[in-house]
1. If Cα extents along the principal axes in Å, for residues 105-264 alone is calculated from each of I, II, which structure is the one that comes out at 46, 39, 28?
2. If volume of the Cα convex hull per residue in Å³ comes out at 245 when worked out from the coordinates, which of I, II was used?
3. Compute mean count of other Cβ atoms within 10 Å over residues 25-32 for each of I, II and report the one that scores greatest.
4. Hey, helix-only ellipticity at 222 nm (-39500 (n - 2.57) for each DSSP H run of 4 or more, over all residues; to 500) derived from one of I, II reads -11000; which structure?
5. Determine which structure produced the value 14.1 for mean count of other Cβ atoms within 10 Å over residues 81-88, calculated from the coordinates; the candidates are I, II.
Structure I
Amino acid sequence: MSNSVSDENPLVSKTGSLKKVKNSPQALFSLGMTVLAGASLAITLLPLFAVLSYVTVQGFNRLNLDLFTKLPPPPGLSGGGIANAILGTLMTVGIASLIAVPFGVLAAVYLSEFSSGQVARWVRFATNVLSGVPSIIAGVFAYGLFVVNMGGFSAIAGGAALAVLMLPTIVRTTDEALQIVPQDIRWASVGVGASNYQTVLLVVLPAAIPAILTGVTLAIARAAGETAPLIFTALNSPFWPGGFDKPTPSLSVLVYNFATVPFKAQKELAWAASLILVFMVLLTSILSRWATHKKVY
C-alpha cells in the first residue's frame with residue numbers, strides 16, 4: 001500500500017529524499033564548514049575594525065584647522081599641528097613614485113612582452129624575494145648609497161628608500177595586468193600593420209591601465225606608512241621642509257617619536273597623525289576601486 005501511495009504521489013518520495021540529503025553526513029559537514037568559515041571571517045575582520053575604531057576615537061578630537069596649518073609644538077606645550085609632516089610625506093612619497101612607477105611599469109612590460117621564458121622566471125623570482133625584504137634593509141641600503149655620499153639626510157634619500165619598497169608591488173601587479181590582456185588583441189593589432197612596440201604602447205598598456213593603477217596605489221599606500229627607511233634616510237625635522245636635500249619630516253616618523261614621549265599634547269598629535277595616515281590609505285584604496293570599476297578589455 002505504501003509503495004502504491006509513493007508511486008501515485010511523487011512529491012512524497014521527493015520530500016523524503018530531500019530530508020535524507022539534508023540529514024546526510026556530507027550536508028552536515030558542509031554546514032559546519034560554512035559556519036566555521038563565517039566565524040573565521042568575523043574573527044579576521046574584528047582586529048581591523050578594532051584598530052580603525054580606536055584610531056578614529058583617539059585622533060578625531062584633535063582634527064582641526066591648526067592640525068593642517070601649524071608646526072608641532074615644543075615638548076610639554078599644547079596646540080600646534082602636523083602640517084610639516086604632511087608636506088614631508090607628500091614630498092618623499094612623490095619622489096618615490098617618480099622613481100618607482102616608470103621603472104616598475106617598464107620592467108613589467110619587458111617581462112610580459114619581450115623577455116624569454118627563462119629570463120622572465122628569474123626576474124619574477126627576484127621580484128618576489130625583493131618584496132619580502134624587510135623595510136629596514138631598504139633604509140640601510142639607501143643610507144649607504146645616498147646619505148653617506150650626499151653628506152646628510154634628505155627627502156631624496158627617503159624617496160629612494162621608499163622606491164625600493166614600491167618597485168616589487170608595481171612590477172608584479174603590472175606584469176599580471178599585462179598577462180590578463182587577451183592575446184587576440186595583440187594579434188589584431190599586429191594584423192593591421194602595427195609593430196610590437198606600437199601594439200604594447202597603444203593597445204596593451206591602455207587596456208591594462210586599471211589594474212596597473214591598482215598596483216601603483218597599493219604601492220603608494222605601503223610607502224606612506226613606512227617608518228624604518230625614513231629614519232635612516234630622511235630622519236626628521238620639527239620645521240618646514242627646507243628642500244629636497246635637507247632632513248624632512250614625515251607622518252610615520254612623527255607618530256613613532258611622539259607616541260613614546262610622556263607629554264599628552266604630543267601623544268594626541270601622534271593619534272591624529274595616525275588617523276591621517278589611515279585616511280591616506282583609505283583614499284588610495286578608493287582610487288584603486290574607482291580605477292578598476294570599468295574594464296576596458
Structure II
Amino acid sequence: MQQLIGGIEAGGTKFVCVVGTGPEDIRAEVRFPTTLPEETLKRSIDFFNKQIEIFGRLAAVGIASFGPVDPDPSSSSFGYITTTPKPGWANTDIVGVIKRALDVPVGFDTDVNGAMLGEARWGAAQGLDTAIYLTIGTGIGGGAIVNGKLVHGMLHPEMGHIRIPHDYQRDPFKGICPYHADCFEGLATGVAIEKRWGARGETLPVDHPAWSLEAHYIAQALVNYILVLSPQRIILGGGVMDQKQLFPLIREEVVKLLNGYVNTPHILEQIDAYIVPPALGNRAGALGAVALGYSVL
C-alpha cells in the first residue's frame with residue numbers, strides 16, 4: 001500500500017492542497033486564493049491537520065511553488081520563495097513553516113518542475129529519459145527531466161525568459177516583461193495576448209490572427225529547447241494552451257523552423273505525439289506536488 005502524501009500547488013494566484021497517493025486516489029482537495037504568507041500557509045496547515053484526523057499521519061508533503069525559489073538543499077535559504085515580485089512573499093520560508101507545523105519530510109521545487117515530475121511519474125512523460133513541461137498562462141515557466149532527474153544547477157530553469165526573434169513589422173507590440181520586455185514571456189503570455197489585442201484570449205475566435213502569432217512564438221521557443229536538450233517529448237500546459245487550435249499550429253511551425261535539421265521520427269513522423277498536452281490535465285501541478293513528496297521518502 002502506498003504511503004499517504006500531502007501536496008501543495010503554491011501558485012501566485014491560488015493554492016491547491018491535496019492529500020492522496022496519486023491520480024486515482026486523491027482523498028481530499030481544497031483551493032483558496034493566495035493572500036499573505038501567514039494566512040495562506042495557515043489555511044494549508046489547517047487543511048492537512050484536518051485530513052490527518054480523518055486518514056492518519058502523512059508520510060511527507062510536497063510543495064510545487066511559484067518562484068523564484070531556492071531548491072538547493074545545501075543552501076541556507078533552501079525552501080524559500082526568494083525574489084518574487086508578489087507583494088509580501090519575497091524571502092518566505094515556505095518549507096520551514098510547513099515542516100515545523102506537520103513534522104514530516106518536505107519535497108520542494110518550482111511549480112513547473114513539480115508538474116514535470118508528476119507527468120514523468122503518472123502522465124505523458126512516463127518511461128522517458130528526457131522531457132520538458134512548459135506552462136503558458138499569466139506567466140511562462142518550464143521544467144525538465146534529463147537522465148530521468150529534474151534539472152537544476154545554479155538555480156532552476158527559467159525557460160520563459162529566453163530571447164526569441166521579434167519581427168516588429170509583424171508584431172509592433174513591445175512586450176510586457178519588466179526585466180526583458182520582449183523575451184518569450186514578454187511576448188506570449190495570456191497577459192501579453194490581452195494587452196496586444198485588447199481582449200482576453202478566451203474571447204478571441206479560433207481563426208483570430210492572435211493564434212498564428214502565438215504559435216509562432218511558442219514554436220520558436222520549442223526549437224531552442226529541442227536543440228539544447230533534445231527532449232523525447234514536450235508537454236504544453238497552462239491556460240493559454242486551453243486553446244486547442246494552437247497545437248497543430250505549433251507542430252507545423254516547429255517542423256518548418258527546424259527545416260529538416262533534426263532528422264528523427266519524433267519530428268518527421270510523430271509530431272502529434274511529440275508536442276502534447278498534459279496527460280494529467282489541470283491536475284498536473286497538484287499531482288506534481290504529491291510526486292515531490294514521494295521524492296523525499
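None of the figures in this text is laboratory data; all of them are computed from the coordinates on show. What you are looking at is a predicted structure, and each value in this text was computed from that prediction instead of being measured. Cβ atoms are built from the backbone, for glycine too; each structure is taken alone.
1. Working: I: 68, 30, 26; II: 46, 39, 28.
Clearly, the read-out refers to II.
2. Details: I: 245; II: 134.
Working through the options, I get structure I.
3. Working: I: 10.0; II: 14.0.
Evaluating mean count of other Cβ atoms within 10 Å over residues 25-32 on every structure, the highest lands on II.
4. Comparing all candidates, it corresponds to II.
5. Source structure for this number: II.
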